Structure I
Amino acid sequence: MLQYDPIEAVDHLRKADSALRGVIDQAGPLEIESRGGAFKSLGRAIFFQQLAGPAARAIMGRVLDVLATDEERWYEPHHYLAASDDDLRAAGLSRQKLTYLRDLAEKFAEGTLREEEFAELDDEQVIERASQVKGIGRWTCEMFLMFSLGRADVLPVGDLGVRRGMEITYGLNDLPKPEEMQRIAEPWRPYRTAGSWYMWRALGVEVPEQGRGFKKDGK
């Protein structure tokens, strides 16, 4: 669940930033749904990296069929570890993503990562822990914080969509660099997650699937 009140967040943003207020008026209420489950969320993140939504969903569905489960139930780490590389490749997984998902499953199976630990960590600690998995970098960790852990104050400065949204909303001559993004978003605190969501909406585009990025996270 969200760790903040979305109505309170929008009210704060409207009062703190007149330019953002215009985006909110056009885009409407904040619609972020927290998706629970660290293993599932990080797994979905890997599936969606560098792929359009329909393509990623199709591959993910075929992999879930191989693992004899479905998206609602997802799969346990040992299910993935027991599957053959040939079957997973036949379902459409690239060798790189197969390796990333295997590393994720291994870390949860052996207890290096645990479902319950993430709720106890602050944002930077979550990023440090989750980025131990091959293929998961800061951007994916930030999406995990925003869309799975429901954290309130995340600003993904490496996200091209948020950068473009700022360029349009604030009439900039070029895409803002991280330092400028931090300055622009300072009045949004402590609700920079919500402000970032509205930057995606400023583009008139679908908010990205959690883990499906505009930049490459792979290691």
Structure II
Amino acid sequence: MNRHRFRYYDLLVHAFVVILLISNLVGQKITAVGPFRISGAQLLFPITYIFGDVFTEVYGYGASRRAIWIGFFASALLAVMGLVTVWLPPAPGWDGQAAFARVFEFVPRLVVASLIAFWCGEFANSFVMAKMKLLTKGRYLWTRTVGSTVAGQAVDTIVVMVLAFGGSLSTGLIANLIVSAYLGKVLYEVAATPVTYWIVNSLKRREGVDVFDTNTDFNPFHGEA
């Protein structure tokens, strides 16, 4: 993929990374919606899967792979900087250390969980999206956006909830979080399908590209990172 000839790809990657980082920061907040318990990350994180669908559908699996790796390393940097800034001695008279540490000391665990889950889930999402595009010969976009999300979010949700909250929350609450988050993310994707259609079709027209991954190497560690 010669990304340099595209007008919007880099801008989309930047937005994708910003949303991912914000999701990592707000993810430790648990809120109640009726009987469901959801993480604050669920307000934004499903959008990263829409981005993944757009990258794969318009620019191909290679472009999606590059965006995933950029997001992965940006999140890792957030985790490291969170730890470093907590460890730095607070200035005399500054009384925010306890609150700051409460937020950012948890971030590394959450980010590690997110990194592993994000890596597995996003690549599963992009792989399914690319393969389904070949199977459907580029038709029925909704089947690909929903089908890839069903697969990718299942992997992501189970991994992130178990790694992020295992040992600190009860098994029942973690199970509730998994079911609530998974259903919420899939419904989010379904509801966003008209918007995804519009974005994908607009980008294909403006960029003059519609990639089919016929001979693509789907190894996450190969190709441009």
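Calculated for structures I, II, FRET efficiency 1/(1 + (r/R0)^6) of positions 63 and 127 (r between Cβ atoms, R0 = 25 Å, to 0.05) is largest in II. Where does the value -16000 come from, among I, II, when helix-only ellipticity at 222 nm (-39500 (n - 2.57) for each DSSP H run of 4 or more, over all residues; to 500) is the thing being computed? The value was obtained from structure I. Once distance in nm of label points 7 Å out along Cα→Cβ at positions 87 and 119 is evaluated on every structure in I, II, the highest one turns out to be I. Computing relative contact order in percent (Cα under 8 Å, 6 or more apart) gives 31 for which of I, II? Here the read-out was taken from I.
Throughout, read-outs are computed from the coordinates displayed, never taken from laboratory work. It should be emphasised that the depicted structure is a prediction, and the values quoted were computed from it without experimental measurement. Cβ atoms are built from the backbone, for glycine too; each structure is taken alone.
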